1. Comparing mean count of other Cβ atoms within 10 Å over residues 90-97 across I, II, which is largest?
2. Of the structures labelled I, II, which one yields 162 when volume of the Cα convex hull per residue in Å³ is computed from its coordinates?
3. If you rank structures I, II by relative contact order in percent (Cα under 8 Å, 6 or more apart), which sits at the top with the largest value?
4. If you work out distance in nm of label points 7 Å out along Cα→Cβ at positions 106 and 490 for I, II, which one comes out largest?
5. Out of I, II, choose the structure whose coordinates give FRET efficiency 1/(1 + (r/R0)^6) of positions 138 and 426 (r between Cβ atoms, R0 = 41 Å, to 0.05) equal to 0.30 when calculated.
6. Computing helix-only ellipticity at 222 nm (-39500 (n - 2.57) for each DSSP H run of 4 or more, over all residues; to 500) gives -10000 for which of I, II?
7. For Cα Rg over 2.2 N^0.38 Å, for residues 58-329 alone, find whichever of I, II sits highest and give me its label.
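Laboratory data are not the source of any read-out in this text; all were calculated from the coordinates shown. Being a predicted model, the structure only gives us computed values, none of them experimental. Cβ atoms are built from the backbone, for glycine too; each structure is taken alone.
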Structure I
Amino acid sequence: MGHSILGACLHSGSALLFGVECLVERGLPRIVLIGLPDAAARETRDRLPAAFAQHQLRFPKSKVLLNLVPAQLPKRGLPLDLALATAVLIASGQVQAPAWPLLAVAELDLEGQLRPAPRGILLAAREAQRVGATLCVAPEDVEEAQLLPGVSVLAPRHLGELREQLQNARPQPVQARPGTARALGSRPAACLEEVRGQEHARNAAILAAAGRHSLLLQGPPGTGKSLLARKVAALLPAPDPQQAIALACLESLHGPVPQLPQQAPFRAPHHSVSPQALFGGGRPIRPGELSRAHGGVLFLDELPEFARPALEGLRQPLEDREVRIERAQESACFPADSLLIAARNPCPCGFATHPERPCLCTPAALARYARRTSGPLLDRFDIFVEMGPVDPALFERPPTSPTDADAQAQLQLAQEVQAARQRQSGWSHARSASREQIQASGIRSSAQSLLTEAAAKLHWSGRAYLRSLRVARTLADCQGSTTMDDHHVLGAISYRPQQDPQEGSPLPAPSSATD
């Protein structure tokens, strides 16, 4: 950028660098800061003289002009105190300008001590790595900055120590801490066996993880819906290094990141969440829960209780797998390739499908409850599962199929088939494939006829038909088959609601719910 001292700000969901210039000239003692600084940066003018005096540093008793370049870029989101102080030290002749670019991101207190940044250090480190700059941060931010390999980091405790480091020809950076080795793409122990009974639902969880299909769970309270949703996240493969860094950068926009994620994220916002918190926003723009679940699971418990704008706003991001936020002064696009899992009760009291406890809801209450979730949103779920109560005797018996070993075997088969298809046809998971691509991958004519007949009898939309075809493709993948047979299509049909989910009557409970 042509400047030896750099600062950073958060803009459009990323860190942007800018130059810091300082000119000391004759005039009345005052500090002039220009270049669209935010309110926190303007307050630095009152902190700098006190911080300099604490370490026997001379603050100019004349006019000090500080310029942030480019001037059109709003400077907000990251502290500028250290960058401004370093520029003043150089302009006043107390240290030599470094021959290498220095990106300074830290706050100063009145005693000249460096304070950590509230967010964005990892994003600043990525920019420092890109331009070959040395990153100067508070000691508390060193670990986060060193999550990126190869970043040169300085961590002075105060302004006096910074002056000593800058007087060296090339200061010695902080040594990076040793990384933690782990197998790439490995899956943690799923513990799917903790969910007793619910064989149909557990098979659906494996299917959802194998093909990343959205899943809707319905059933009375206490049937294991929330527990099963968490197990789906454990079935997903751990992120590779590049994916882990991308996830950590998203989290860095919200606060400090102690380490790179070791497993797929699981986000479960409360049903009172606002649309902005779900999709992202604020100043500066930050990602919402949907983007923070990128590569993992977004779990919406008590789906009908969420605000209507929040639910309806999910429809386009679920299709595009990204969230676009447009504001007057900035815009951002965050990844949102997350697996949506939702859970709901069959009625307000929760016992409409319970075989023993009676439902106390009126038909009008049932209809109102069902209409809280729109048909277009429900149509975007690939798999529907009705969960029933579990026999208490099953908690004392050995785990039933599918066990954790069964789940890992099916996921491994699916991964091998999908990898081979990626090499041959250029696509792997069926969730993003077109109807022509899936049919070209292999389907028997009898299976195609079964699916067409089911679509006609159940009045499916074109989207529902395609989603069932995709589920059938994933079922075949889990069995290591390249061709979809009749039982694959029948299995996909069993995961679709047998009547309109918006009607007051609940979905029928499968006979395997308590097996």
Structure II
Amino acid sequence: MKTNFWKLIAFALILTSCGVNTDTQTGEFRTISAETLKDKIAGGWAGKMLGVTYGAPVEFKALCKTFEEPINWVPSDVIGSKVQDDLYVQLTFLMTMDQCGIDAPAKKFQELFAKAGYELWHANVQARKNYFDSIFPPQSGSPEYNIHADDIDFQIEADYIGFMCPGMPLTARKLADKVGHIMNYGDGVYGGIFIGALYSQAYFENDISKLIEKALLSIPAESDYAKIVNDVILLHRHYPSDWRAAWKELEAKWGSVHICEAGAPFNIDAKLNGAYVVMGLLYGAGDPLKTMEITARCGQDADCNPSNAMAVLGVIKGLSGLPEKYREAVQKMGDTLFIFTKYSFNKAVEQTVKYAKELTVKNGGLVNDRELKIKIQNPKPYIAEVSFPKLVADHRVTVFEKQGWQFHGDWAVFNTNDEDNNNKLFDQAKYSSHAGDEAILNFDGTGISVCGNWMKNCGKAEIYIDGKLKRTIDNYFGCANQIQTDMDSYHILNLNPGKHVVRVVVKGEKRPEASAANFYLSKAIIFKTVDKKNENYKFSFQN
């Protein structure tokens, strides 16, 4: 067996050295030196850190528009990466592998990040709450239990998976399937798979256009995520030197196609922000500063997106190929710990190298002190998942509107500080802790999200739809001293079109650790099922 195995390797290497294209042949091996592997992994982590700090000052400063003000960044600002969720969440996943092995179950990944002391948002914080409500993967990321299923969360924390899978996109996809469904589904998972595939392929592909096309092979061609990336490719071909013209066309088609924060200009959708990553890579043309700038100026989640784009360049170029000032800034903080983790840049590189070698061997490759012979994998698309087919937000109904919610019982007004308006107090929600108090809303649509606050003084309520008890929910949230307002407390989708009634009944009950049994209501979001406006959309040059 050993002799035949080495003959197979020798044959593959001979074909490669003779210029024969063996990419489509099963059993192709590619060799990478241990030094180059480490350099590329270091470049990926460094790019992640540099990109997130470049965009941090302009995060969500440009909504539905490009950011046109100066971006004042210097490489030494990379020290700020130690407090960024783009880093500490996925480092928690690495710590899970350290403790429980590379094949740790998804529930263990969810547990460690649910119990971590840092704050989380959107799909991540819902997955955290789901853990404490005994909702585990893959249900914790599913549309039924996570209204943020298509959000960006997994996309910004899947880097480590691609870093440790050189030339192995199938292995990266398998890991992404497991971890991604902790907090996401559908396009939300595809974002992480696509980003991971970019890194996996970047070890052996330097041409950015080809790299993007190869990464697309890991997700379903019929998915909206693949469609928007292909639109960016098309727009880049039509406007090869004008990214702003391309951005305008992309925004007109895709800018309002999202569920989370429905009706607001704020867009945390994975596919739109992933399109900005691709736009930065194509128009940046391999230049680190230009890539970060364009990606950040596209707006919305303008720190996460240049972080992903710059990390791709980091793997392509390696740490040694990045500008000297960038290298020096990262290396200067080499042993600085990222918050709530046991990881520094140097340890992240060390452990990622370790896992890359383990996965190489596990997937049929060979490793010694000098080099790795990696058994190259042909990418295959992940199964098709759609989180919210043809679902669009129709309107919102706050608890303070005269025509809307009907309250019965002793409901009080909760006010809080408006951080966007000099911390002035404003009426944010209504709450009650009295058993039997009710809130009723009549609505016309195919779905509803009942929103309220998650706090340490929260208790339980029952949700009825059209007179039928659907679920008992508990809005207690005691993690990381984080107060969450206007959160999705309960949602139901795919109702028959027409008129429905939601009734919220306060139970006056709480868990032992809760300080009170308050149930907070702030608004409802009403959904309808319609043909989305972008399905038959044509760009200006296609008419």
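1. II
2. Value 162 for volume of the Cα convex hull per residue in Å³ corresponds to II out of I, II.
3. Comparing I, II, the top value of relative contact order in percent (Cα under 8 Å, 6 or more apart) belongs to II.
4. Looking at the calculated values, the largest one is I.
5. On the way: I: 0.30; II: 0.60.
Going label by label, the one that fits is I.
6. Here the read-out was taken from I.
7. On the way: I: 1.26; II: 0.94.
If we compare Cα Rg over 2.2 N^0.38 Å, for residues 58-329 alone over I, II, the biggest value is for I.
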